[in-house]
Structure I
Amino acid sequence: MRGKYDSMHEQLANYIKEQIKVSEEELTTILSYFTPLKAKKNELLLTQGQTSQRSYFVGKGCLRIYFITEDGQDATRYFAFENMFATALMSFITAEPSEEFIQAVEATEMFYISHRDFYHLLDIIPQWEKFYRSYLEGAYVNNTRRLMSFITLEAVERYRQLLDQNPVIVKRLPNKMVASYLNISQETLSRLKSRV
């Protein structure tokens, strides 16, 4: 993994070291299971009905996880920017077909680890269990907060909260995707942007 992946390799190593304490040898072992991958803008890495077999770490770019509602609209669940992991977690855990799509919304450079290798690391590196726990806890908190915001907050409050907690979504992504993430129409989003 030489050349242009060096700095991204370091990015992943630093991310892992921030989450868990591992020896250099263990870190080298963990990194050996990650494979570099590039995706073009709008490329789909997973489509509905496939089983989620990979977890992705974004080095540069952005991945979006979304599903299609009964009335045919996109509903975005999650964006992963630099130094974030992304997977269709429910399918990854259950090995059942995914309800979700994973899309590169920008040209994206990343690493992925297969489902098999991810679980193999749980067997051979004790600290990887802690890494996985932290990953699951983060996903649970994020999803629960979002669900609560849909139930308890008006659109304008959800937009303000997004600007406060995750402004990169509004800055970097098209209105259509921001609206899909907030579960509002593009027209509503335009009105909110002019008001807030």
Structure II
Amino acid sequence: MKKKKKEEPLPQFEGYEPEQKTIGMLAANLWAVLLMVVAIVVGWFALTGLYPSFSFDMDDPMLMAKNCMWFCILMLLGIVVHELVHGFTWLLLLHKGFSHLSFGIMAEGAVYCHIDVPMAKKPYVIGALMPLLLVGLVPWVAGIVTGSLLWMLVGGIYIGAATGDLMIVKAIHNEPADTLIYDHPTLPGCYVYHRKAE
């Protein structure tokens, strides 16, 4: 993974001008905690509803230690997988190579994936939301269906972790379908290209 450049030239297109659409990290973090709590509470009630005999057994120290170890491993892996899902979804949709991706950590501490290829709105939105589906909703639902508290918790946390992605998509949802979008290289958000007035 190449290290993210601090500055890179913004693509220019004749007849278009870019508008920055970014989100505030404080608001994103607050909403993330709320969504995370809601997902876990709903998941807990779903687990106990589907499995009346379900209980959080704390009497076995070895089992607790094992579950805690796996929870930590999955949480760390989830950070990497979340960003890789963003990147590989965009690459697959745009038929581009891995060299167009870069990964890094923002000043606020958030991990991110950046693609240096302008794209239409639809592939951008799909790539933005895919981690919510694959890293959040899938393990959350799987945990509920199989009676696994571990997977439900991990999925619930990563549903919350996708809040920033949801906010970015909301910020551009009123843009026309043929809007050209460029992922912001250093901030959570993107540039939207508008046709210049004649």
Given 37 for relative contact order in percent (Cα under 8 Å, 6 or more apart), calculated: source structure among I, II: II
From which structure (I, II) was helix-only ellipticity at 222 nm (-39500 (n - 2.57) for each DSSP H run of 4 or more, over all residues; to 500) calculated, if the value obtained is -15500? I
If distance in nm of label points 7 Å out along Cα→Cβ at positions 46 and 70 is calculated for I, II, the one returning 1.9 is structure II
Of the structures I, II, report the one carrying the highest value of distance in nm of label points 7 Å out along Cα→Cβ at positions 22 and 94. I
Highest-scoring structure on FRET efficiency 1/(1 + (r/R0)^6) of positions 54 and 182 (r between Cβ atoms, R0 = 35 Å, to 0.05) (candidates I, II) is I
Structure responsible for 1.8, with distance in nm of label points 7 Å out along Cα→Cβ at positions 62 and 158 calculated and labels I, II on offer: I
Supply the structure label, taken from I, II, corresponding to mean count of other Cβ atoms within 10 Å over residues 150-157 with the calculated value 23.0. II
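Each value in this text was obtained by applying a stated rule to the coordinates, not by laboratory testing. This one's a predicted model, so the numbers in the text were calculated from it and none came from an experiment. Cβ atoms are built from the backbone, for glycine too; each structure is taken alone.
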